[in-house]
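Some structures are shown below for you to check.
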Structure I
Amino acid sequence: MGIFDFFLSEDRRIAKEQRTLTNRDKQTEDREAAARWLADREAPKALVALLTRFDMNLENQLKDKSEKELVYALLIGVGEPVVRPLERHLARCKQVATPLRLYIDLVGLDAAIEKVFEILRIEHEKDDFKPQKKHDLLIWLVDHQHERCIEVATPFLEDFDENVRYAAAEVMIAQRDDAAHPILERALANPSEESNRLRVRLSEAFQQRRWIVSDRDAVAAVLPETFALTDDGRIIAA
């Protein structure tokens, strides 16, 4: 600690330690000291500042992982006071995997799934050209079963970004729920869909589930060449 740090207000000191924590040019010892100082405060602004370390990556992956594990352990040690700052961080962070793991540890998987639903709704309403967070949240959902996953993923089948559309389809396929059948058929038959990769994945799902296509003409017009339709409306490998 420098002598002038004694004269800084709490908010200015938090901002100073956050800059140190997220500065790639600082020494590891300096970043770790900043992390410990922020964790010791246990104030919401300090905890939000501490959480921003998860959005910064170092070129040295081993060092980066070690520092993030320290921050994770410090936040777990603080416990319940981290929850609200973590929710604020999740709403605006760029990298979601570690914050979501932390959220599960603090409040449970069910709450984490509901939080992802909420953030996806917000991301969808933004209608901006930053697809990565939507994609990452959907990919996270692929590993989880929930009765609302199909409902939440459906709007993203029309996203401008191919990877987001593909991830939304994967969420719906992973639910193993026949309620996804008509929604995914519309996506497969959509004449505006430009992604052959997505059409192939949807065709695979129809083949595996033995779903019957309701609009044979619409699907036949866009079906990838490696698939064919049977007389009874099933998709098979060509």
Structure II
Amino acid sequence: MVTGAASGFGKGIAETYIREGAKVAICDIDAEGARAVAGELGENAIAVACDVAQGDQVEAAVAQVTDAFGSLDIVINNAGWTNANMPLMETDEATFRKIYDVNVLSIFHMTKTCVPLWRRQGGGVMINVGSTAGIRPRPGLTWYNSSKGAVNLMTRSLAVELAPDNIRVCGIAPVMGVTGLLEKFMGVPDTPENREKFIATIPLGRLSEPRDIANAALYLGSDEADFITGVILEVDGGRTI
């Protein structure tokens, strides 16, 4: 189950898991977009409409997935939101709450819903998409940065507490990527020159692509990573060094 999978990193993750033979639930608040992606990916993909900030919708989505597939082995909490890049005093409370509802509260809801299921199944994997913003914050994104810091630490704490249940919890910290939120991260004006200034801070010299995040998610969810938990895997071209 991949949240925020109608576009961006989530779509790339879903495509990669389908390629490797998984059955994937394309979960997104954009129901039409989720159906379109599921249609592209074929019979092993289903669309699930869900606002991840609403606990009842998360419960219904997980029930839909388990009814369709018979089990739920891996959840990737990818859905995210940000304020536009601006001075911190200019962000209103409604925007702050939406950032935390989508980025942080959603993981609370998913945990409360999936842990009982995974305890019955004998294990499971949760992968949370955090950000390098929670490790090396940038001005103009303070409230977003702090939400991703919460995701990163929540991931590590969940990993410790749930390890006795054979539930692995890992995180991915992407550097700024080529997704629909890029312009919000860059701020105004979003110009080629400003992008080049940021790219100059990434040793490998480019922004992240969905395939980069997808390949990390594939490994962390695989049997080959069965002794890996609590890591925050920086997929950042060296940005946080």
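Just a few scattered comments:
- Looking at FRET efficiency 1/(1 + (r/R0)^6) of positions 69 and 213 (r between Cβ atoms, R0 = 41 Å, to 0.05) over structures I, II, structure II comes out largest.
- Among I, II, which structure scores highest (criterion: distance in nm of label points 7 Å out along Cα→Cβ at positions 13 and 229): I
- Origin of the value -19000, where helix-only ellipticity at 222 nm (-39500 (n - 2.57) for each DSSP H run of 4 or more, over all residues; to 500) was derived from one of I, II: I
- Winner on mean projected area of the Cα convex hull in nm² once structures I, II are ranked, highest first: I
- Per relative contact order in percent (Cα under 8 Å, 6 or more apart), the highest-valued of structures I, II: II
Every number here is computed from the coordinates shown, using simple stated rules; none is lab data. If you're wondering where the values come from, they're calculated on a predicted model, not measured in any experiment. Cβ atoms are built from the backbone, for glycine too; each structure is taken alone.
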